[in-house]
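Given below, in the form of structure tokens, are the structures.
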Structure I
Amino acid sequence: MADNNSDKMSREEAGRKGGNKTSREHDKEFYQDIGQKGGETTAKENDKEFYQEIGEKGGEQTSKNKDKEFYQEIGEKGGKKSGFQDS
């Protein structure tokens, strides 16, 4: 709670309440629409290097948090989707 006044709430609490209300009032399509708009804006405002940098950061984090089995599983899925199969 902010200050010593029980009528005020923390920023965190206000954000949580607002987020909960938004999620109750909007459906999946709403979130898909705003996500698409955000993605389009990001694409317009950033260049190839931006995407290379965030891809590299994501890859580094993934490699820290995942084990060999994770990579084997996604490799299998990718192979099946592409039509490649072991003999």
Structure II
Amino acid sequence: MLSILSWVVTVLIVLIFVRIVLSWFPPGGDLLNSAQRFTFMATEWLLEPLRRVLPPVRLGGAALDLSPTIVLLILFVLRGMLAGQ
């Protein structure tokens, strides 16, 4: 059971990293759009509640969304706790 949970946490970590990298590219092409849509749908349920509590940090004309960083930190700690069991 713990190995399945650890695997799920690892998959979530990878999906969030992929979402971060894909966010650097403008929409374009069927493959890229499909990948962006999939990673968004697979991770938004985890990021959105935190985003409601912690709005993006304003940096001049841009905004930095810290929710992926915080969720990644929590997932890494959770994975470490599961590996220690």
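Couple of notes before you dig in:
- Looking across I, II, the calculation of Kirkwood radius over Cα pairs in Å, for residues 17-64 alone that yields 12.1 traces back to II.
- Top of I, II by distance in nm of label points 7 Å out along Cα→Cβ at positions 57 and 73, largest first: I
- Given 45, 31, 17 for Cα extents along the principal axes in Å, calculated: source structure among I, II: II
Readers should treat all values here as calculations from the given coordinates under stated rules, not as data from a laboratory. These numbers come from a predicted model, not from an experiment. Cβ atoms are built from the backbone, for glycine too; each structure is taken alone.
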